[in-house]
Every structure is written in structure tokens, then in C-alpha cells.
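Each value in this text was obtained by applying a stated rule to the coordinates, not by laboratory testing. Everything quoted here is computed from the prediction, not taken from an experiment. Cβ atoms are built from the backbone, for glycine too; each structure is taken alone.
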Structure 1
Amino acid sequence: MCGDCPVYEPVTKRILLIKLGAIGDVIRTTPLLRRLRQEYPGCYITWLTLTPAILPQGQIEEILKFDYASALHLQARRFDIAINLDKEKEAAALLLNVRADSKFGYTLREYDGVPWPVNDLADHKYLTGVFDQLSLGNTKPYVQEIFELCGFDFRGEEYVFDTHDDKGYDWASLPPAGARIGLNTGCGDRWTTRLWSTEKWIALIQKLQTAGYAPVLLGGEAEHPRNLELQAATGAAYLGTFPLPQFINLMNQMQGIVTQVTMGMHISIALRKPTILMNNIFNAHEFDLYGRGQIVQPNKQCVCFYRGTCRLGTSCMEDLPAEKVFEAVQQSVPQ
């Protein structure tokens, strides 16, 4: 109908990206979008995930929730490039069956159903996820690993993320004075060895208040009882729990974030906030704070690498003093 349309932009490459979960891992995969756009101008990206709401709407041509219907119709299509970053069998099976000229990441070995590297580029990330001794010796951040898995060198590409500022949320009840420091007090229920005690949080809050900072308690339903307790003990601001988009925007009102390795950490990095990351059981090289913030670890060496329970009975997080975290805040978010 409009053969000489001046705004027609033909698709140059069709790219399928499979990254199902968890939410934090989906967030920290978004730097790939920047490189794909640079390498393949005019590309059309389809992203398959379990959590479509966390992806930046308007930045990806097609966002699909992983279900039977999506898997069925993706297998009927043809792509120039297909990338699967998950070792789950269903994701690997989809990469095996989808039609694409080039494939990266993990596929499924047909004879025994084991997720397996589709080529040599995926070997490093695959093996560090299988063998603890290799994971402990790894010095590459996660983002660099997935870039190399796709055949790219990592050049510091930032996350692609939506701050949800356009929603017009009202944050009038936030502290008006002092640099606001968001305290993400939970860590999920998978690796509870990451938890910091209530007493340590109280000590940190009091140090921040004395120094003129405005601590703001952050968390979801799981953290709600603890945050109420911390609010009662210290008077720190706590606005309650919110749907994910609003929670992201609340975090965007902070000048810095203190968090353990959890979804809040990934959101903080994506929002380009100075992030004070408390870490014990993970390889610290895995996390790239993009030069903003610091990683603080217990004074005692952790012996529970990737463990959900402590071998010694008491988590080494109790050997992370509040003073150490406070000093990291002062250095990363000066008043």
C-alpha cells in the first residue's frame, strides 16, 4: 500500500534470547541488549522469560512469558541468532529445537537429556556453574562471562532498565533531609547464610543517623516483620511493601543502597546507584558494581561457598561489623 514509505525500517537480524529466571539474573543479562544493538543495527529481539514485567518495555521488540504456547510458536519460527543462558532442561531443549543459523549458550544432549554447551564459547560459564573449585578460582564478572559466551568482549556495557519515573509515584513521606540510604534487609530463603542479624542492622542504622544520613528500610513481604522491628527500634523510615515497579521507583529515590546478594542488589546496580554489597558465600569477582560502591565481606574467611546453611553453626556474617559497612557508605555516598 505504501511501497516508498519513508519510515519503513526493515529487520536486519532476528534474535532470540532465552533467559527465564531468576529475576536478578534476568536483570543482569540486559547489558547484552546494548551490544546486540551495536553489532546488529536494525535487529529484532525476542526475549523469552518467566518474569516479563522486569524487562524494560519499549526497549525489546517482543517479550514473551515462558509457557507452552510461546515455546510452541517459537519452534515454528526461524531466527538468525538464538541464545540460551539457562542450564534448565526446558530452556536447553528449546534451543535444541528452535531453528537458527547461529546458536550460543546451552543446548540439550539428545541421548541423555543433559544440558550441555552448544559450542566451546559456553564451556567456561558451564564449568564454573558445575564445579565449586573452578567457581572459586573464577575472576570474571557474570556479565563478562555471558558476553564471552556469545562471542563478544565485554566493554563495560550498562544494564538496560526502567526506573518507572513516568508513573508519578508520590514519595512525600520519604525523609526530606540527608542522603537517603536504602537498606535492603532480606536475602530470600534459599541461602540464609547471607542474613545479617537484627542487632547489626540496628547498629548500622544508628551510625548512619548520627552521621546525618537518612536510612530507609526496603524489602518485600518476607522482610516486612523485620523492617517493622527495625523501624520501632530506630525510627528509621519504612514505607511498607509495594508492587515491583513501584518498589523499583522507590529504590531510585535513594542516593545509595546497602544490600546483600539478592534481587535488590541487581536493581541497585541497574539503577546505577552506589551499591554497598555485603557478601560472604559467593565469589566476589562475580559481581560488577561498575565502579560505584564497594563489596564488604566478613572479617573471618567464609567456609560455606554456595551453601544455604553454615558448616560452623553460626554464619560468618556475624563477623561483618556494622562499622565496616558504615565506612563503605561514607566512602561511596559522601554527604
Structure 2
Amino acid sequence: MSRKWSPSIGGMETYSLKLSAELRKYACVERKVLPGRPDGGSPGVGAVLRFGFEAACKIAIRGTPAEIVHIADMASWPLAVVARLRSRRTKVALSAHGTDVAFPDRNGVLPFLYGLYMRLGGHLARNCRVLANSQATETKVRAFGFRSTEVIPLATDLKSALDLRSGGEGERSVLFAGRLLPRKGCRWFIENVLPHLPENVRLDVAGTIWDEREKDALASSRVRYLGALDWEELRLAYVRADCVVVPNIPIGPSDFEGFGLVAVEAAAAGGVVLAAAHTGLEDAVLHGVTGMKLQPGDAPAWVAALHDVLDWPDDRRQAFLERSVEAARRHYSWERVGRSTFIAYGHTS
């Protein structure tokens, strides 16, 4: 059951769509979902509330209780309670994503109330199996009181573009891809790392601007802002860059990276990834295999690592990329997510 579904666009929507398709390999899957808007936007509050009521009714009046009920986000935990009341034999699982569990860390009345709501869920649905997308997400889930948890990292189906890589002399490029928010570290990288790289190295920035302070940093003469790229353009950007950086920085508990899909996508496409060993990114990179993890906010370490990668000879780069693409394809696959999820059902009470 998912209130996050295409044509709405986002990580949770992709997760619900891909996972349900993979689970069909193991069982008969019946879906109850809330489609997004035709323009890719999310449904309104009224539609979400109506979906919750209809989903609860579907569970409660179903002729034969389902053997397994999988609820695709933590905010919908009341459906888990309905499923357990309907039949104690039904195995119930919930999926946990970053925004699901990090919202209570923000300031304000709504985050405070949401935190109370989640702690209530941790009491009433504490024995349901929670599948977290990273260890960082799992830690937050357990803080609400949920006790049966498991980490299943996310996946990507972005294909390798190694065959489209072209060498070149002169200017070198480092790529940052993602939303321009303080926690993503783009401005930090521009101010603290880029000035210490060789003069012929520029930073390409692909993504949407969410913070004006981050936007100001793009004025540097060594930065080229590409805007939001479509999937094919982004795939090519990953592989054509000399390095892809994911330099998230800690700025407090209110801004949380649940997983860090950019690191996985870049490795799968054929990019050399340097990522901060921070929150959900810890599970998005296999250190030394699909990329390298560095201490967040440690500018000298980032400068040294980039100098090293930029100096790699072609044969070393090619050998690393061939191994990393294969490892990313194997480990960060939806097939693995589906298989691990189905196995996790067997541990659900």
C-alpha cells in the first residue's frame, strides 16, 4: 500500500513502483496506491486522507485477510494497526525513508506534533517489521520505539554509460548533482575545496536551487551551472566527469540524508564517486569498490583525494570503473531489494 505513486516524481514513488514489480516474482501482489497528479506533482491533503480511509476499509473488510501487508511509508503506520487487528496471522511490514523519520527534528509545532504521532506508532505498531533504507534511518526509527527493524539499501536502474566516455586534454571537470541545499555541501565544496585544486579543474553543478545562499556560490568563475538535467543528460554527465562529488556536511539534526541515491546512480553510470561518510550516504557507497568515503567537512582530506583521482592514469581509471560499475549493478539492484524484502517478511511477526 502506497500513498506515493507515479506519475508523481520522487524517490519514494520510484521505490513503491519498482518494489511492487519485483515482489511479483515471489507472490501474488495486490496494490492499493494513490496516483500522483498528471503534471508529476503530489496529491493534495484531501486525496491523501481519503486514500488512508479507503486503504483501511480495504484491509478491514477483505474477505480473506492478506498473508502480508506492506505499507510503503512510516507516516501510514495506522494501516499496520488495522491489519494486525484484522488478523493476528497477517505479517505487516513498513518502509522507512529519510523524510518519513527526520521531520520531527525540525523546529515548529507541526514537527513536534508529528514526532508525537510517530512515537504513538512506535507503541501501537512496535512489533511490525520496519525496513529502513539506511542504518541512519534505522537509528531514527528505533528512537520512536519500533523494535523489529532491518536495513535494505535502495537501488537504481540507471545503466552504465562507460562506452560513451571520451578522454580529453586541458580542462578537467568535477560534477556535483542534486538539490542545492546547505546539507548537500555544494557551497562548502566551492569555498573550501575547489580553490585548492589545479587551475584547470572546474566544478559542474547539475540540479535545482532550493537555497539562495547556495545559489550565490555558483557565481565563481570556476563553476558552471547546468540546471536540472533529464535522465540521459545526467547519465552522460556522471561518466564524462573526472570525478563525482557528494560532499554532504553536518548542519544539525533538522536536515537529514536518508540514503543518498546520487552516489549510487553515479557509480552505476560509470563515474568515480567521492562521498561524505555521513548519515544515509554510509550505505550508498561501498568504500573502495563503488567509490570512496571521506570525512564530511574535512577539506584537506577532500583536496588530497581529488588530487589523487585526477592524477590516475587511464588504465587505472578504466580498471576501477569497470569493477565499480559491476559492483553497483549487482549490489544496488532492484532485484536485490525485492529479494531482501521478501526474505524480511519471513522475520515479520
Structure 3
Amino acid sequence: MADRIKIGEIDAKILRILLSESRTSFTAIAVECKITVTAVRMRYKRLWKEGVINGEKMLVNPHCLGYRHIVDLGIINAAEDEKEVAKFLESKPYISELVSPFGKYNFFGKVALRNLNNLQEIIEEFESNRNIKHVDALIWAEAVNIEYPQNLIIKPLEPENKQQNKKRAVLTNQDQAILEIDETDRKIAKILSENSRTPFKKIATQLEISSKTVIQRYKKLRENLLTLSTITLDLNKLGYKALANVYITVSNRSKMPEIYSQLLEIPNLIVIIRLIGAYDLYCALALEDFKELFEANDKIRRISGVETTLVYLTEMPPSWPLHLFPSLLENEAIQPKYWSTETT
């Protein structure tokens, strides 16, 4: 377990600003925090050195690249077969963010698909492995606007105004048109997805194009493809010891907007995903202690329209927000089989 790092109010404010927009200039941060640019730079470097900040990312919208369906796969196998199953799963390039164990599952991973028909092929392929007993699938209704970094409490700051947290785009995966991008767009997006603060001039030099061209293309990409420019944090360093993965069923899906708003009143509820299948919603809660889990679960169950909740506890991921889809920016010619199948 990483040791908690003690940070002050100004450090917390810098983190909050950069979580919302990682390309915010040190000058703008200095004005907001009422300190010098040099002081901002020194604090920023220290937060990196201490491991609180561990990345500068832009999250990728898979729907704009034609990947309409994101699916969680829960894999069940005998405990004695875990090493063999892990080796098998790691050989599949289309599986991302593989974790174990996860509740009743020995392994839990994600796959991005253009065509949902491919899901059955994957399940059949997995279950043909003699070491895998069963595979469950949970389909995401959308993969954008699911992260809520503004809902994370960064002590010693107080929580942000809850009205801000209630803003949520209404787009679903079916509303997202495929974005026409060329190889230059793809390279710009890939650079920024891995290092969101990369100066435009540096990108221009690397790609041998003008800074004006980079800026124009960046503006187009930020409209749909690059959905969130953020830093990533090691939440363990901020005192969060575990992640509560909460699966929810609701009695009436027409009440989703109201349920969303009430869920986002719960401190440290940092992810919400609508699901298709056995559960209607997935939520992630950053936890400092078990008391917070009991309080949060009680609040969720009291929300009108919520029927049942199922909670799995896992270790806090080493980096959050999760950076799930950067590999989808690879050239189509080298995409794995299930990723590059045409949509029907």
C-alpha cells in the first residue's frame, strides 16, 4: 500500500484544476491559486516526484472510431488453473484492463467491438478453452461521459458545488457518428492521448507540419474523439485504500436522469456507466475506510428507483482516471481481429 502524501490546500486546488483540464497553463493556475508561476511549477514537479500525479492523458472516445460496443467479460475458472488461464487471456490483444480476482470472477477484462455479433465468437472461443468454465458479458450503453473527477474529494479542499456534477451529456454510443480522420489526425491524437500537455509546437516538429495545422486538427479532435484532457493520479497517495465496484438494478429506466443526479450527490462516486444485461448501472467509489462504503451503499439503496445493489471491493488502480482505449488509435491494418471487423 502506497504511503499517503500530505498535501496542502493549494496543491489540492492545482490537482483539481488539472483533473478538469490538464492543458491549463501554469500562468492560469497561478492566477487561480493566487501564487507565482514559479511556485505552481515547483508544486507541480513535487506532486510528480512524490507519485501523486503519474500521467497526463486525453481519454479516447471509442464510438467515434466505430467501436460501438464496450463489453466487460467476467471469466470463471478453477483456482488451480489460474496461471494457464492468465497466460491464455494475456495472449488476446483485444482484452484490456484485465484484473483478478473480481467478486465471483477469477478474471475481469474489457473488449471493444465494432460488431456485437463478434461477442458470441469471443465467448465461444474462451469457453472452448478446457480451463475456462464460464464467461459472463456486461455490455456498456456508452463509453463517454462516464468519469466524474470533479466528484473526487481532494483533502483538505471541501467538495465542489454539486450542481456542477449534475451536468451530463446525453449522447449514447448510437448518437456518435464515426469521425473521419487521416493518419496525421491519428498521430496527433495518439501523442496527446499519452501526453496531453505536449506543446503544439513540439507535435508540429515531430510530424513535420505547421503548428497552425496541429491546432486546427486538435480543435476538431477535441470536439468528439478526445473527450477529457486530464492528469491521472495515484489515489492511494491521497489516502484512498480501495475501490468499491457497485452494480445496480433499477425498477424504471425512465428515471435514470434523476438516479444519476442523486448518485452524484455521493462523495467520491467517480464513475457511472449504464449497462445492458443483468445490471442497469455500474458505479465506482473511492474509499478511505469501510465506514464510507456502508454509508454510500445505504444512500444508493435509498434512491427512488434503485432495486438492488451488488458490491465488489478491489484494490485501488495505480492510475485514475482509467486510460482504457488509446490502443484503438493504432492503424487499422494492425488492429486485432475482433476490433477491425466491419460494422453491420
Entry that produces 14, 49, 32, 5, 0 once P(r) over Cα pairs in 10 Å bins from 0, in percent, for residues 7-118 alone is calculated, selected from 1, 2, 3: 1
Parent structure of the calculated result 5.1, given that distance in nm of label points 7 Å out along Cα→Cβ at positions 71 and 327 is the read-out and 1, 2, 3 the choices: 1
Ranking 1, 2, 3 by volume of the Cα convex hull per residue in Å³, the structure that comes out highest: 1
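Looking at FRET efficiency 1/(1 + (r/R0)^6) of positions 87 and 295 (r between Cβ atoms, R0 = 35 Å, to 0.05), point out which structure of 1, 2, 3 has the largest value. Could the numbers behind the result be given before it?
Values: 1: 0.85; 2: 0.10; 3: 0.30.
Between 1, 2, 3, the highest calculated value is found for 1.
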